[in-house]
Each structure stands twice: as C-alpha cells, then as structure tokens.
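These notes open a run of structures that come right after.
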Structure I
Amino acid sequence: MHQDISLLANLAIALMVAFAGGLLARRIGLPTIVGYLLAGMAIGPFTPGFVGDVEDISQLAEIGVIFLMFGVGLHFSLKDLWAVRQVALPGAILQMTIATALGFALSQVWGWNPLSGLILGLSISIASTVVLLRGLMDNGLLSTSAGRIAVGWLVLEDLATVLILVLLPIIFGGQGEQSFLSGTFSLLKAALFVVVMLFIGRRLLPKLLDIIASTRSRELFILAAVAIALGTAFGAAAFFDVSLALGAFLAGVVLSESQFSHQIGDDVLPFRETFAVIFFVSVGMIVNPLYLWANAAQVLTLTALIVLGKAFFTQLLGFMLPASGRTMLIVAAGLSQIGEFSFILGKAGMRLGLLSQDQYSLILAGSLLSIMVNPLMFRSIKPIERLMQRLSPRLWERFDSHPLQPADLALPKEGHVVVVGYGRVGQHIVTVLERLGIPRLVVEIDSGRAAEFNARGVPTLFGDAANSDVLIHAGLERARALVVTLPDETATEMVVAAARKIAPNLPIIARAATTKGVGRLLNLGAHDVIHPELEGGLEVMRHTLLCLGYPATQVQGYTDAVRRDEYDTSVSSPAEHQALDQMVRAARGIEIAWRLVGERSPIVGQSLAEANIRARTGASVIALIRDQQLIANPKSSTIFRPGDLLGLIGESDQIAAAEQLLADTPAPALALAEERTV
C-alpha cells in the first residue's frame, strides 16, 4: 500500500534548499535569513521547477513561530528592561509611532485603503530580533551598553507586537452588531490566559521541570521543554482563542526565572533554529518575483523608508533621549530592517482580509532587501560618527551629551588571552589569569552569563564564536593566546579554523572530546589539544611513576611526548621511547627542586663559593631565579640575596639538608655535613 509522504517530502526539500541558500548567503557575507527567503522563492508556486505545498510548509512554519516566541519569552528579563528603561521605553514607543505614521502616509500616496496602510505601517515599525542579535554579535556590540539598550528597545517592540497580534482579531475579526461583544469577550479570555500563566503556570511548570530533572533523563527533560512550548501554544489557541505566538511567549516568560532556564534554552535551540528556517522558507514561497519586478519602484521606495527613514528618525531621537551619540548610531543601524515579526503581523493581516497577497509580497520584498543591506549599516557607524564630528562639532557635542559607560571601553586591546566558553574550565583559567595580572577576554554564547561576567568585571563579548564574526572583534591578532574550552567538538573545530585564518601565528589551546578530534584540531592549527578524559589517565600514570621513584623531569618528558603523539598510549613514537629509556637509565632517588633563600638564612650576603652548598649538603646549585629572571649555572662569585629561588639537584636527603640551610633557622648539624656527590 502506497504511503503518503508529501509532508516529509516538503520538509526534506525545504530544508535542503534552505541549507543551500543559507550557505550561499553566508559565503557572500549576507545574513542566512536572506538565503532562506530566496530558497522559499525557488520552491514557490511563482518560479519554475519543484513547487512545494504551501499549506504543508505553512503548518510546519507555525512551529517555527512558536519556538521563536518561546525563545523571546525565555530571554525576557524585567531586570534588564528596567536597567535601560530611560532610553528603551520612550525610544521604542516614539520610533514605532513615527515608523507607523510614515508607512501609513506612504500607503495613502499609493492609494491603499486606510486599514491596509495601518498594517503596512505597523509591519515596518518592528525590526527583526534575529537580524539585530546577529548584527550586534558579529560586530562585538551585544555586551556593550549600546547593545543592551538596542536589545531592550527591541524586546519592547516585540511585546508591543504580541499585544497587536492579540488585538487585531478582536478589533477586526468580527462583523455586525455582535462584533463588539465578541471582541470584548475575546479580550477577557486573553486576559484570563495571561493571569492563569503568570499565577498558576509560574508555580506548576517549574515544579514539573524539577520532577523531570530528578529522573536524570536528558531525553525526558528535552521532551518536557518542547512539550511545554508547543502544548502551551496549542492550549492558548484551543481554549482561550488567543494566538499561538502569545501562548508560546508566556510559556517562555514563566520559565525564564527557573533554575533550568539556561538548559531549556540550550535544549530547545536546535528545534527553534530548524523550524525558524522553515518559517522563513514559507515566507519566501509566497513572494511573486514577477510582481516585485513589475513594482520595482514601490519596492525600492519602501526599502528606502525602512533602511534610511527608520535609521534617520531613530537617530534624531538621540537629541531627546539620555544616550550617547554612538549608542544611538548603533541602535539606528540595528533597527533599520524588518523581519520575522513583520511577517507574522502581515500574515495576520491577510487572514483578517486587511492585506492582499500583492501588498504582503511588497512587505516581504522590503524585508528581504533591508536584511541584505543591514550589515552595511553596521559598517557605516564609525564613518558616520567621524563625518558628524568633522562637519559640525557643536551639533555632535549636543548629540553626544551622554558619554558611553566605562564598561564599554574595558575590552583589552593587546597582550590578552581570549577564552572561548566560560564553564568550569574556562572560569579556572580566567581566575588564574586575573591573579597573574594578565589581561583576559571571554567570548560567551549565553546572554545571561555574559551580562553577569561583565557585571563582575570580566571583559566579555556575547556571541557564538563558532557561528558569527565575533572573533574578529576579540583582537586575536594582538592576543597572546586563545583558549577554547567548549564541550562541543564541532564548535571547537570551527573556532580554531576561524582563529587560524584571523591570526596565523596565535598560540591556540583547545579542548577535544574524542581521540579523533585531537588529530583534527591539530590539523586545523591548534598548538596544544587537551583531551580531559585521557588527560586524567596521564595524570594517574604520572603520579604512579613519581611514587615509584622516577625523576619528575623524566616523567614530565614522557607525558609531554604522549600529548605530542595525540594521546597514543601504545608507546610507538621515538619521543616516547626516548623518554622511557631516560627514566630507565636515570639514577633512582635523584630529584631536582626549587627552594627559597630565607630572610635570615646564613648564606645571605655570601657568594656561591663562600656558601659552599655542595660541600655542606651534597646538593648542587644549577640555576637561580632573581627578579623573575632565570640565571642558569650561576658563577661562583654570585652573591645570594633574600628571596632568591635556587634550583637544586641531588638525592632526597641532600635536598632536605639544603632546604634547612636556606631557611631562616638552619640546623647546626649542617655546618659539619660531609661533602657528598651526585
């Protein structure tokens, strides 16, 4: 019996063409969203070749909307919004109002009806969260105060969009005498749903996750997170007649304060990214290229309004808002595009009969072009800033009346160590570097942790080092080393490969998860690759050999040889054979040690010849460290000082005798010690 696999076929082809489009877009320096939209156009009904089922893919796209909104809610933070409220709150309200008015005015010039013009204005007033975050990450701006203001600004726009999506069907969905009553009833049901989620869901859902976490089953935890996102969205639509987007958003908000919020975000991320791609493909499928070509003047006009108009008026708000000139330039660049929320709003307008298919295609075209141009807007920030300072210093001084926060200027410029990933290993490395006074810079993908590190004084760039241009802003060309502690080996390989291209001579220390990964990372350009599990085995072996009396230097030589041989413990390389032979031939009991010269040591003020350490203890002085400088084989005329660190070679009892001599209260018997040789 033939089985209908049309849904599977549409999903597979949509993902394949999206992959090809996204890869092509990335290769030429454009956001991957552009590639996904073009991929949708390629399999849409308006282009030759395979035609995907719009209905099937649209159903899958709804899952993408749910996960997008769930992610927005999951990262929603009243604390972060409150910190930037003085700029973000009035800025978002004014900017959305101005953009909506401009879009409405343009629609009236084109002869649209007022309701269609209102939907157009609202659609162009909302920027894409995905594009903004990617732009800020790629330019190393997300962890700055300007980046936080831009994100807070956009979160407020997202919240306004959620409210608009709730109100649109209530206001425009009914006809006749009962429309007002049904609208009021729908609004009451939406309010009831919000109350249920914030007061009941906030208590029940985190407890449910506690129970699931106690089972120690990773797959059950992931299934619970996905089920909460989809189940809440479905329940909101089925029982409260509110949008899937609102249900998913509130599910994320409820879980945002849970102790598992970071883990949920990580677990749901693959689902969100995959189905968000399907969403963008579904949007591209309903774009008619012939219509766009026939209406090129309208497309270019709308794009200019989105890119230049929004940027210009957003920047003008800088004269009214308590933000620096550079901050407003960054916000203006980030908001000069439209994306997923504009698509969702446009689709809602089409379902309600407020927009035609051609009008929606125009919005999609404006989105596509504005996303393509957006990277250029970020690159123009510094040139525009310099141009404004040069053309009108007084105007710039007024525009820039609120200077940048000191935290924005704290990133190290040179001589620093870049640490990618701030788990337990990365935290230990950063702590040690801090104690040694070495500048360090952390690259972290989790926004919550990145903000926390910055608050604690740890310079941090927020971004995915494996999937963005954030490494370009880490100053790798001027860094002393790069340490990659990511547990994901594929991500580590991508970071190492990218870093090697940016800084060919940079020392790279990377963490591997598999034995084969060690070889791959070395081939990609890592200088040292650490395999935690095999490193533990080496440490056990090292302690075993030390307990058996083998010299520490010989044992260290062998373990280093095993590391160089990619943790091959079969003793196959010449270096390993040589290290083992040296241990076999080494005299048992010989030890090399470093000992400190005490303040009241009897050898202070004496020369090496006068102290006669070898004759008195049997240990020989082979090196000296003074003022952080190593002196190998010091001369007999070298005068000892308090704080000198002496390198001694000898048997264990000889080293112990020398240690007593160098201490503040040496034993009297040492003066009578007989000379011994090594």
Structure II
Amino acid sequence: MKRTRADTEASHRKISRRAAVLGGVQLAFVGGLAARMNFLQVDQADQFRLLAEDNRIKDSLIPPARGEVFDRNGVQLAKNVPSYRIVVKREDIGDVDEALERLSRVVRLDPDDLERALTEMKRSAPFHPITVAENVSWEDISRVSVNAPALPGVTPEVGLSRIYPLGSNFAHVLGYVGPVSDYDLQQIEAPDQLLLIPRFQIGKVGVEAKQEDRLRGEAGVKREEVNATGRVMRELDRREGRQGADLQLTIDAGLQNYVQARLGEESASAVVMDCETGDLVAIASSPSFDPNLFVRGISVADYKGLTENTYRPLSSKSVQGAYPPGSTFKMMTALAALEEGMAQPDETVYCPGHLEVSGRRFHCWKRGGHGYVDLQNSLKQSCDVYYYDLALKVGIEKISAMAQRFGLGVRHDVPMSAISEGLTPTKDWKRRVHGQEWVIGDTVNASIGQGFMLASPLQLAVMTARIATGRDVSPRLVKSVDGVEEPSTAGENMGLNENNLRKLRSAMFDVVNDRRGTAYGSRIIAEEMRMAGKTGTSQVRNITAAERARGVISNNDLPWERRDHALFVNFAPFDKPKYAVSIVVEHGGGGSSTAAPIARDITLQALYGGEPPLDAYPSKDRGRIETQQEQLRGVRPMADLGGSDQA
C-alpha cells in the first residue's frame, strides 16, 4: 500500500529522534572514556609511575655492623671480624651436583653445610645466592678466586662475624649471638625487617640479648635494577646504615679473668661490687663455656657435653642461682630486731646447743652450745640459737621486710638472662603458693637463712654493699653507651640507725679477725686492707634423727649433690669500704673452709688492682699462695688485655 506523505514525515521524525538518542549515548560514552583516560594518565600519573618504578627497582636491606663491647678500661670483650663465605647461584652453576663436586676439590665443604645449602636451593628462586660455606679462610677465598673460570656461579664474599676474645671468662655476662629462629620471631610483636634476612644474627642470652636494640644498629638500603623475573641487573644507589652502639661494661677484665681462674672447676659463682658506685667489677660462674662455639654453630657432641655436665656450665649461677643464704642472712634477722627495738646489742641469749619450739628441737651447729652470747659473739661464732630467739620476738613479716630493703627477694635490673628474684617468704606467700598456714617453725628456720628463704649471689653482694655503706646502692653492669655515661646507682641513705649498722659491721669484722671468728683462717694481714665478712653453710638436705643419733653424716661421706652449699660475704677495707664480695660454692661444704679463702683471694686481687704481695696473707699461707698464684698465671688469658690496669 502506498505510504502517504504524512506517514513518511512521521517516520522521518521517529528515525531522527532515535538517531539523536543514539548519538547522545555514543557521545556520553566517548566523553566518559576520555575523562577516565585523563584521570589515569594525568591525575594518577605519579602513582602509576611509582608502581612501574617499583616493578623495575628493588630495595634491599644492608645489615649494619653490630656494636662492640668493652670492659671499664677499654679492653675489647666482643668484636666484629671479617667473615669469609662462599655463595652460589643455581641458575649460573648448571648441574648442581657436578658444580659442588668441582668446588669440593678446591675447598673443603662441610657435609652439614652442604645439606643445608641444598635445602635452601630447593625453596629459593634460582637467582638467589645460597651460602655453601661459612667462616672459610682467606686461603680458601683465594683458591676460589683463582679457579673462578672453572667455577661459574660460585662467588666468594666477605661479611662480619662476632668473636669473643676472652672466651669462657665472659660467657655468662656477654652471652652470644646466633641466627634468628622462628621462635625468636614469635616472641616479637612487630619484628624489624632486618630479622627476616636469612642467617641474620641476634643476641641469644646475656648482654648480647638484653641490649639487642642498642647493639643491632639500623639497616642501610641499596637500590638495584631488576628484570621482569626479579633478577638483579645492576646496583643504582646505596645508603649505608647506622652501626650499633658500642657498650662499655663496668666489669674489669683483669679481675674477671682472675675470678674465673680462682673458681677453677668448682660449681661456683662470685660477685664483686663497687660499694661506692654499685658497679659490678666482676661477676662470674663456674664452670663456663666458650661462646664462640655457638656463633660458629655448636656441634651436637659439644652441646650434649654442656647440657649433661652435672656442674651446669650453661647456667649463670651468679644471677640465676637461688640458694638458701644460710648464716649470711643472720645480719638481716639481727637488724630487723634492732631497728624494731626488740633487741639490744649487749643483751645476751643462752645457747645450750638447741632451742625447743612448739615441741620441736631446733639445733645449733655447735652441739655443745655457745653459752651466753650477745650480738657481737653470736655473729662472730655464728650461733644459731641467738637468731632463733630473735626471730620469735620479731616475726617473719619484719624479717622479710628488712631483707627486701637490703636487696633480697628483689629482681635487680641487670642486663643478664634469667635474673632470679630469690624469695623472702611471708605468711600470705605460703598461704597463696602452698595453700598452708605459716607455722612458728618456718620463722625459726628463716632466721638463719634456711627453710623457704632463697637468695642469689648477686643479691648477697647487694646486701653486703648496703650493710657496708648504709645506702641503697644497686648493681650496675653497663657503664656507658657510645661514650655517654649511664645513670649512677650509688643510691641514697637508707635511713637506718647508724649505731645498729656500726655494731653489725663490728661483729662482721670479728668474724674474720678475731681468733674465735669462723673465718679467722681467711683473714687479711695488711692493716689497710682488712675485711669484714660472714660465713654461711646452707643445708641441702634434712638431717634425720637416725643420722643425728650416730653423730651426723659428714658432708665428705655424702654424694656431691647432697652436700651443703658453702657461702661467704664480705666488704673491704673495713674502715672505708670499697668492694663487697659474695661467694657461693655449690655443695662445697663449710663456708669457712671453702668459700672464705676464695673470697679473701678475690678481695685482695680487687683491692691491689692486680696480684697482691705475699705479706698481705698470714705467714702460714704464703707458700701455698705463692704456688697458687703461679698456677693461676698460667691459665688466665692476660695477653689480650691491652689497656687494663689488671694486665
């Protein structure tokens, strides 16, 4: 049918409207596309340029040099030395087994290192360098370099490794470093990126661990150009990091060496503290171990030998050990009674050799008793009954409170591992921990440093320094950081009655210098160097009634681990205290026979700043001491002490 003109015009108008709509849609699309392109290419240009740059440039961390450690006189205790290693890239060496075989003909390869390297190769990209030998000699590096054409993909490198020049003498103080482990990372909430670098080393124990943040330093950064697969093409830029801080300890290396040698192979510990400043000038545990073994990777046999040793060489007994302080604690019981006005220095107590308390007999160490004794004589002869009587008057709460004022039952802020808090028990403590009520017998035992009472050698040295000075002096181990002195720990006056302290010091003087004193055999003859001290023997086992009936079994007749601990504390010179010393010999027997002679020798070494003259000793001991000094000279590593006045 023929279309009319009106139909044709209507159709044209409809088509024109559709064309207009379609054109508008197309125009909007093109406009939006143009706007988006403008946004991406102009507004976001910097961001995408950065993304492209990151895709092409790789930033890598450069491990910083670890801070070094020195003694108070500048003797180096922990230092960094060049460490040579050999690395390979799997993509460049071709057949791995063949390449390692060629390399083994040039240098000796440890089977354990090879096994570890092969494991790392399997889980690493082929272009990542893998270490196949560490701590190799310069001669090995030279041989690899000379044979480089025959060893494609094998590269000698140099880095830094930790070394401890004085070895075992500072093992318990410094500790050691080792590679970061998964356990280490789990203990850190937000680990430094440095710790993720393969085989990066951190402090594991001791000062190395406790001062890790200071010693580690800050990483540097290098920028490298990489291709699409991540392979390094060239280095573009390098910014070196900041070396870790150098630490100066309060320890005197010469004295520390002597102390370690004097302890010998005993299971023992010693602390020497400067009474005036709180500085720890020596702090040793015996036997010790070589920390360098751990840095290089200790063998299974060596580690087993350390862990299975009955004398526990890995334990830092001077701060970790917690022992019944025995009679070295009697000063605390006496001072608690004196300060409370519940006893007077000249009051006497009768000692028949025991004291009956609640139907139980508590014995004095002297079976026949000491007769009537006052404070001076009770401490001089170490009468137990005198202190049993004081404890019944004062009570455990005041005794423990006084002990805490003198540094017992306190975890001191020293950067060493596993610092013991010791124990100064109270009624509430026993109820909370043991679910039992405190009984009067507990107080009697605590009065002579037995029962629940525990103290570390460090705490005993602090106690002695506070008795000597009347100040709340605290221990300090780090003297300075990068040459900046650390805060003083000399302490303030404790506010105690000076007359009471004077009486206590006088009694301690008689312990060593009176013929009836328990440590008279270990006195110092030199008038200006004379010391005051206190012996202690802490009981490891209870003596049974049957043993007591047949005269009590001698310590020497018992297995080593069942013998009593031997203790001694002292300060010197008496008139102007300079050093406080504490000694604990595990299962050593009597404090007077075992610990006191060691303390006397160490005290003289500290006071004289080196080997003391023989006339400082009693004449009967001089021949033995001369022989002992010759023997100790042969085992002390004094040649490396450089600036020490002890050298």
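Derivation of every value follows stated rules applied to the coordinates shown; laboratory data play no part. Being a predicted model, the structure only gives us computed values, none of them experimental. Cβ atoms are built from the backbone, for glycine too; each structure is taken alone.
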Ranked by mean count of other Cβ atoms within 10 Å over residues 335-342, which of I, II sits at the highest value? I
helix-only ellipticity at 222 nm (-39500 (n - 2.57) for each DSSP H run of 4 or more, over all residues; to 500) from the coordinates reads -19500; which among I, II: I
Value 60, 48, 48, calculated as Cα extents along the principal axes in Å, for residues 31-366 alone from one of I, II, is from structure I
